[in-house]
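Below, each structure is written out as structure tokens.
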Structure P
Amino acid sequence: MSLEKYKILENKIKNRTSDNKILENKDFMVAAVSILIEKDNPDFPIYMIKRANEGRHALEWAFPGGKTEKIDKDLSDTASRETNEEIGVPLKDFTLWGELEPVTTLGTGWIIQPYVGEIKKNSFIKKNVEEVEDIAKIPLFKLIEKINNRYVSFTSNDKRIDSEAYAYEDKLIWGASARMIAQLSKILID
């Protein structure tokens, strides 16, 4: 069953491009992330990081990635470079299939272009201790089960913000990362 879901995602996302005109909005900073699915593992885990204890997104669960740099040819290059920098995985060990729709952060001024792909099982992984507190492999298809759906609320600039979220073991994934996971879940249903 999980292999079927993996193949559906691969087929639907391969060479997919997003409607990324929103990325041209000059009011936002632009970043790109990699959603990597371990292809040779029957649990099909995704690689997530817990951000280091600094900055506005400190200690949040996220996908490896980061802001664009002048050296990047395009946003997939940004996602690949940042993934290598944050979790040490060699570029030859993962492939990006295609794009999800861009996601904005809730109140912090970022637009993030997510890329989905596959990573080899038992790839070399080493966290960048300056940027990453922890690395986790979370079974994708278990994570998106209805029992793991949550909502979180918080206040930003005196406004209440509600965000969908996902819980797995002791991890709460919310905000932009949760909206990316929700896109994957929707792709499986459509």
Structure Q
Amino acid sequence: MNNAVEQIIAISKAQLQALEGMTSNAHAGVEKLAELNLAASKAALGDSFGHLQAVLGAKDAPELMALQSGLTKPLTEKSVAYLHDVQAIATGAGVDFTKAVEANMAETQKALSGFVDTLVRNVPAGTESAVAAFKSAMTLGQNAVESAQTSAKKAVEVSQSGLTEVSNPAVDAAKKTVKTA
């Protein structure tokens, strides 16, 4: 029975390490997004002050109008680039998370199967029905986890698809605006 306890401890340690890895990956994604947002806000602030100085230096109304209409193109291009960067970060984080969960679940199922096999070999005679019920419960649990994984994967795909559906028309509209400006 000591072997079973050691297996449970090993499974728990593996789960904790997997959680740590997933948390680190999530944190890295948040860091990337924060860096992107800081860079974008810094650039927008610099662009705004630069544009304001140019507007204040305009000598006449046509020059002022040219400055105002010239602002649209770079702003649109930067917005499109920002949207693509956010989408890339979100997609990358989703893919990394999905891979980590899938790998972790496969290892956990393998370890649990080994644990159950060890447990079954060491049970006293006459407890076959209890062992069968336990195995059945484990199988149902694994099926539930696989179903949850499939649902989570579909949710990520739908989320990414939705983001693409929302962003593509915005990008197309922005590109059209840039071409006409």
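Ranked by distance in nm of label points 7 Å out along Cα→Cβ at positions 66 and 98, structures P, Q are led by Q, which has the greatest value.
Across the set P, Q, relative contact order in percent (Cα under 8 Å, 6 or more apart) reaches its highest value in structure Q. Here the criterion is FRET efficiency 1/(1 + (r/R0)^6) of positions 34 and 106 (r between Cβ atoms, R0 = 25 Å, to 0.05), and among P, Q the highest value is seen for P. -7000 is what came out when helix-only ellipticity at 222 nm (-39500 (n - 2.57) for each DSSP H run of 4 or more, over all residues; to 500) was calculated for one structure; which of P, Q is it? Among P, Q, the structure yielding -7000 for helix-only ellipticity at 222 nm (-39500 (n - 2.57) for each DSSP H run of 4 or more, over all residues; to 500) is P. Matching task: 15.6, 46 is the computed value of Rg and Dmax of the Cα atoms in Å. Pick the structure from P, Q. Working through the options, I get structure P.
Computed from the coordinates by the stated procedures, all read-outs in this text should not be read as laboratory data. This is a predicted model, so every value here is computed, not measured. Cβ atoms are built from the backbone, for glycine too; each structure is taken alone.
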